[in-house]
Structure I
Amino acid sequence: MSEQQSSQQQELFLLVKKRYTGDVHSFESEKWIPKPTRKDTKKTPNTSDKKQDKQILEAEKEYKSALAYIKDAISPAFLKVHADKLRVNNTYVKTFFVYSYPNFLEGNWLSPIINWDVKFDMSLYIYPIESAFIQKYLRKRLTQLHSERSINAEKWLINDPALEAQIQDVEELRAKLTRGQEKYFHFGLYITIYSDTEEWLTKIGKDIETILAGRNVLQKQSYLRAEQGFVTTGPFAKDDLGVYRNISTWGLSTTFPFSSSTLSHDDGILYGVNTHNNSLILFDRFKSENANMVVFAKSGSGKSFAVKLEILRTLMLGTDVIVIDPENEYKPLVDTVGGSYLDVSLNSNERINPFDLPLWMKDHEEKPGDLLRSAIIDLLGLMNLMLGKLSSEDESIMEKALITTYSLKGITLEDDDAVGKEIPIMKDLQDVLETMDWWESLVRRLEKYTTGIFSGIFSQRTNVDLKEWLQVFSVRDLDDILRPTTMYVILNHIWNKVRSSNKKRLLVIDEAWNVMQHEDSAKFLFGLVKRARKYNLGITTITQDVEDFATSSYGKPIITNSSIQVLLKQSSASIDALQDIFKLTDQEKYILLNAAVWQWLFFAGAEHVGIQIVASFYEEQIVSTDPNK
């Protein structure tokens, strides 16, 4: 086909399209079709003209055929119009419009509708009104109200509170409009619901009436205008119902529809299903301001299950996890996925030397002496736990003794690189103290940890190694008198390991109230939480004693320095304290009091999301702590 013929066919097609769509009314109006003149009116059409007419008819036929196919593809088979609804194919459709609002509407009042788990369309139409027009109307209305009040006064009638309230509202609105603080609009709100059966459609209609009536928002069905309602909520931007109310900028702002709570990253692990809108919560802790998390819940609410599920899924992303386990709950997890399970007790073979120093981290800003200085400060805190609260004189003697103990092994403030050097133990400290003045009291209290009943746990060299993957320290078999001290030593050992290499890690401290009940150990944990982000560490603090945790001078700072807070079911005795700490709304308070097992509130910065934990069958078998399973 030549270019001329192709161009001619395109012109024919465009001409037919214009004629069919109403752009032109006759072929004679086109330039390329010659109009008859007096000279040639009696001439008969030649062969070329007949050929062109035939081509036009064929092109018109093809265009009509294609247009009919497109309409058939996107159109329903039938549409039946009833007085109160439509039937589109096998789907029933009903439209509601809002005709009245209360004087006050709280923000986010549309959230129950937006997060409604049914099929529906909602359209909001907003028409700005000129301020001059509404000011004229308000002046007229204010004149009427003042006139009515004057008539009542002349008749010696008691003031009508409703009339006074109207006058005050109109005057306030006029003032705000004049200052530009408010604008006025016409606002139309329409909702169309869909269902496969009439019974279910009726039920959904009653539900929406209940939801809106609970906020004093009145609505009606679009009787005898079902088709117009369907078009109004369709993607046509056409308001065929035209039911609207006057509304100011403040009132309009409360109808902002994009209020559904979501919390999801492009990567991360699955935490559960959003209870607001059934979306998935995919979250990466290390993308927050810091990766620290606090978990508060009463016993049996599923906190250990939730944390172990997070650990299991975090391990799959290559993040190391370290756990302090107070009840041997994490043993099945280690047996299944592998890792190290260390039993820390008097009868155990695992030992940790509290005098250990971390290795130097490459490209780090710490200077010589920083590691030793930090270790001595931590050991002074440990001595306050082991020996009782030290006086200022005893603390000064202990500080000198610690510096001397390290220097005898070649570790000084000028050179604190511990590579290739022998690390001192608790017995070395006792030997140094015995050579100093005023040593008797300190040595007597220290002897039970060097040669007494507790000597095996604190006065030997470290024989455990924090390898990669998963490490669990079990402290279940520790005596209560040793638990705070041992937790302090374990945390210090973990911290030294973390500072020696830069790798993503999670540290889970279960039943953290054991640490928080003593000031020195609570202070040490607070220091870890503050500095963890610097070393790519996320700390998970779990406790069920909310009040004990919050009343500690370091408890609340730990909460504020944790970007993520998880709250599970709470008892009525602790909910008020929790509400004060986290500034919970009454609705969130109600949720926590009545939450089912494995339901929690997840706070990440300004985002507050309800989560239903979802685990596969195999995950549940691994992480469940239910003794009946």
Structure II
Amino acid sequence: MFERHSGALPAPLQDAAAAALDDRRALLLGGLTAADTSTSTILIARAGGAGRQGALPVALHDTAAVRLGRSTYLFGGGDGTKQLDTILRVAATGVTATVGRLPNPSSDQAAAAIAGTAYIVGGYTGSRWLDTIVAWRPGTPARVVAHLPTPVRYAAVTAAAGKLVIAGGSLPNGSASDAVLEYAPTRGRVVRIGSLPAPTTHAAAAALGDVAYVVGGRGSSVGSAASRVVAVDLRSSRIQRAGRLSTPRSDLAAVTLGTRILVAGGRGTNGIESGISELVSRTAHVPARRVARVPATPAGNVYAYDRANMLAPVTRTALPRIYVPNSESATVDVIDPHTFKVVDHFAVGALPQHVTPAYDLKTLYVTNDLGNSLTPIDPQTGKPGTAIPVDDPYNMYFTPDGRYAIVVAERLRRLDFRDAHSFHLHHSLSVPCVGVDHMDFSADGRYAIASCEFSGQVIKVNIQRERVVGVLNLPDGRAGVPQDVKLSPDGKIFYVADLNAGGLWEINGGRLKTVGFLRTGTGVHGLYPSRNGKLLYATNRGEGSISVISFRTRRVLRKWWIPGGGSPDMGGVSADGKVLWLTGRYSGVVYAISTGSGRLLAKIPVGAGPHGLCVWPQPGRYSLGHTGILR
């Protein structure tokens, strides 16, 4: 990383709280002026400069801020005479409101957000140092969820890979810490993962992807500012120097904006500074919205890592379960696949549509469409967590590099690119069709093909540029009702199920052209590859059957009928490849079907309107979303 100076604040400033507004702008709240007095100024900063945007109710310094949903929240701080316990909501317009209280009045804390929850770390009450991690969500009381190994002030804190990174800070004995700690909300405990190159306090932190960067700071004494930038890689647990600031600085603000880290103000060798700069990777000539190439797959088979029982290490300890979202009941039923029995049942948001595995395979998300939320499920325990607010999540996918979730906002005609861990909105893409709902990605991950159910179209989305680059009207025109989308193993053909046409359109994604049609049955809806990558199962919801298709010959080999009829909809294949699990959309049941014989093994009653069930665990290295597109 190197520092590139780009603008200036209206006046010198240190110890301001910072939070991103979007991928270009940040809010800077309060802080200390060149006269070393607290300020109430609210600034909107970007690379080229900053402007005033209102004022806080009181002048504050050494507070902490995070972005949750569409609002920024400010926690505690000092006003020059005392510590405060207020939680303020700060709008981009500068309007503020008190919305909660911390467990203790405190300043000198730091904060970050994970999955719609703010975590406030350490601090000082005016008489004692704090060792707490406090969790808070809008509308709920703040509560202590964990304790640090020792009390700390002025730690550098950010979130990466769904975890808090807590680096350095001032200790009660007057020294600076070199500890790098990790807190995973799903586990509820703090662990030390390494050490900084030197004891550091009064540093800032921000994350790019799964890497947290600790920026600047100083030692235990004033005047010992450092220029180090240290990278903490959450995937490899490596901690190493990653560049340097152009001049030593402590007490600066740092916030992630897109693919860069905005740095503002701070205390340098000549006092409090007013500069704005960006920390940029030394490979910054690469386009900002670059998508990493998908890892190569043997013999051009995109399903090569989805074979029977090829479980990634993170999924091997997951509970074997079938998670069933009941759209009309606003519940999830959990089935034990060994006993064919419902073993758990819990409420979620309104109109849950699908259960989607996270890119890193560590979490499952229920997409609560009308509830405007995601309910996370821990696959290690099968238990739900606190809902995460997002707009209109009919379905959800992940970019092939794992950086963004793509929330399919069908009702709003949008694809919302959100951070894959925090779900902060990065880019909202309006689509030129009606009823966008299912998609799959090209073999190289550069584009996706998405179906538009209510306008008889499919669209092509350039993932790198985050824009629609093509629209294809299906041959049936507006009579077409396209549904699920699946890529052939060789990456040459996208199969698009058309509920009204009773078959699958074969589409060349590169040219965005229809090259064939494969008739399956009435009301075809869901598409699922077999574990050996040779077959495609197509659910014919309107006639109660499943078509078994050969990828090689592009022909229907056989058809399995559900005894007594049914409405097979969505689901997935078991990890060993022996059972096809499907919801009975209009029958209030789940079907377990032998993939060897097509025999119905079980018909399990569940809630009303079961839809996009998820079989877990599933083989694969990473998830592209839906109910389990793993590669």
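Coordinate-derived values only; no laboratory data. Treat the numbers as computed from the prediction; the structure is a model and nothing was measured. Cβ atoms are built from the backbone, for glycine too; each structure is taken alone.
Each of I, II could give Cα extents along the principal axes in Å, for residues 200-367 alone, but the derived value 70, 44, 28 comes from II.
Starting from the value 0.00: which structure in I, II was FRET efficiency 1/(1 + (r/R0)^6) of positions 120 and 392 (r between Cβ atoms, R0 = 30 Å, to 0.05) calculated from? The correct label is I. Here mean count of other Cβ atoms within 10 Å over residues 440-447 has been calculated and equals 20.4, so which of I, II was it run on? Structure II accounts for this read-out.
Matching task: 1.02 is the computed value of Rg/Rh (Cα atoms, Kirkwood Rh). Pick the structure from I, II. Can you show the working numbers first?
Values: I: 1.20; II: 1.02.
Source structure: II.
Looking at structures I, II, which one was mean count of other Cβ atoms within 10 Å over residues 400-407 calculated from, given that it came out as 23.1?
On the way: I: 19.5; II: 23.1.
Source structure: II.
Looking at relative contact order in percent (Cα under 8 Å, 6 or more apart), point out which structure of I, II has the largest value. Could you put the intermediate results ahead of the total?
On the way: I: 16; II: 9.
Result for relative contact order in percent (Cα under 8 Å, 6 or more apart) over I, II: largest is I.
Out of I, II, choose the structure whose coordinates give helix-only ellipticity at 222 nm (-39500 (n - 2.57) for each DSSP H run of 4 or more, over all residues; to 500) equal to 0 when calculated. Working shown, then result.
Details: I: -13000; II: 0.
Answer by label: II.
Using the calculated result 6.0 for distance in nm of label points 7 Å out along Cα→Cβ at positions 208 and 352, pick out the matching structure from I, II. Working through the options, I get structure I.
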